[in-house]
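Multiple structures follow.
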Structure P
Amino acid sequence: MEEKYVLAEIADGIAQVTVNRPTSLNALNAEVLAELECVFYELEQDQSVQVVIVTGAGEKAFVAGADIKEMAEMTAYQAHQFGLKGQRLMLFIERMSKPVIAAVNGYALGGGLELALACDFIYASENAKVGFPEVTLGIMPGFGGTQNLARLIGPARAKELVYSGRMISAEKALAWGVVNEVCSQAELGARVLELAREVAKRSPLGVGYAKNAIVNGLNMGKEDGFRYEASLFGVLFATEDQKEGMTAFVEKRKAAFLGK
């Protein structure tokens, strides 16, 4: 599939995915969702990729939401299928073995905030604004936003943001725990790349299994989560990365991880 609205570049084990519809503030329509799904699937299969960064083209928006023009004429059945399509993408990103960093460089509203919430970290520029304005349109978040936000910041604040439809600033999003860090627009790319490079130096298996434990453990009881963590911890001791990492530590040298 030749991507029209999604750009992907890979360098030094880091992939940068850019939603490229700046004239529509990078809004998500069915075509963009399909392209993103294909790109992320390919990146998951690409053994050279260790970390993924996702952002939006231009300086106004990360993703300003789903495409309202496309949604306006949908039937109930079509809207249900559209929601499932968006949820499938978000769940795939959430469950990828590779960490995904959202570089939120402007508006992240509705489906855009849902895309960011599916990522492992969110770094935002000072001009970023986030929110779920769906109730102002007579609908509600449909790409997993009600579930992921409540799990991240608790139901009370999630309800406030969803029910009011208001946008909040990057600083407030930081205070609420929606984003990990806020920096200037000029610094955003460098700060995200710095984090991506740091993570890319680590064992791909160690990072991937840790992500698996966190994501899946959140849906378990605490004791089940502990048991699941222990099983993954044990499996890693049968890998070359574990042998290399511990040998390198003893020999006081940098580890050369192979993801095996």
Structure Q
Amino acid sequence: MPLIVYVHGGSFIFGDLDSHDRTCRRLAVEANAAVLAVDYRRAPEHPAPAAIDDVAGVVKWALEASVVLGATSGSLSLAGDSAGGLIALMAAQRTIAASRPVTALLLICPNADLTLAQPSIQEKGLGWGLDTGALAWAVDQWVPEISAQKLADFSPLHTAFSGLPTTVIATAECDPLRDEGVALAAQLIASGIDARHLPHRGLVHGFLSLDDVSPAALEAGNSLMRTFGAIIRGNEPHVPRRSPETRL
């Protein structure tokens, strides 16, 4: 089966294998793939790049252990939500730079700008489930004393990417991180990367794990997972790119 390495969200400090177990099981079923979840080290005890190191190390091992994992030999994809989306993207870039193959990326409501400077941070920063004051504190735990070099190393909107595979970026209308995802998709497209932006109207940050309370979140998550499954198998439906000017 195709293998997906999943990186959980949690503002770089929360989350674990249990918090995202149901999400990973759904992904395995809907994408018809093997899913390997990573229990990476978290801040504040382990600031960046510990999480990226852990995920990149798991990817390297998984590519060499495909027989053990019952996975398609020689290739895998990465997926992640929120902070996990950022970590998955940076680990993928490191993997590709080491001449190891990555088939595709799925980034769901990803952190992409550690400066927290996008408009939706203020628009949706209070009362929509993800408080940007708490997020700013969490970012400071993961990357203390942010500098230009640290932004280039750990913040996707401040990083030059090359060689990335097909990258699906899902955003939610009522998410403080919405505009970061939109900007990331535009940046990747401008760099010649096959990036697809899938907006989700009316949904909030973390909708992927709200499947047991929201029919809309359940439907959106299942559709997203099925689309990604089709992409990694090479029989995807047509998903139009969104232009860099597109807003929700």
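When relative contact order in percent (Cα under 8 Å, 6 or more apart) is worked out for each of P, Q, structure Q gives the greatest result. Here mean count of other Cβ atoms within 10 Å over residues 22-29 has been calculated and equals 17.6, so which of P, Q was it run on? Source structure for this number: Q. In this comparison of P, Q, the computed figure -15500 for helix-only ellipticity at 222 nm (-39500 (n - 2.57) for each DSSP H run of 4 or more, over all residues; to 500) is attributed to P. Given a value of 21.5 for mean count of other Cβ atoms within 10 Å over residues 14-21, point me to the structure among P, Q it was derived from. The read-out was computed on structure P. Each of structures P, Q was scored by Cα Rg over 2.2 N^0.38 Å; the highest score is held by P. Work out the source of 19.6 here, i.e. which of P, Q gives that when mean count of other Cβ atoms within 10 Å over residues 86-93 is computed. Answer by label: P. Comparing mean projected area of the Cα convex hull in nm², for residues 174-221 alone across structures P, Q, the highest figure comes from P.
Where a number appears in this text, it was derived from the coordinates with a stated rule and is not lab data. Since this is a predicted model, take the numbers as computed values, not measurements. Cβ atoms are built from the backbone, for glycine too; each structure is taken alone.
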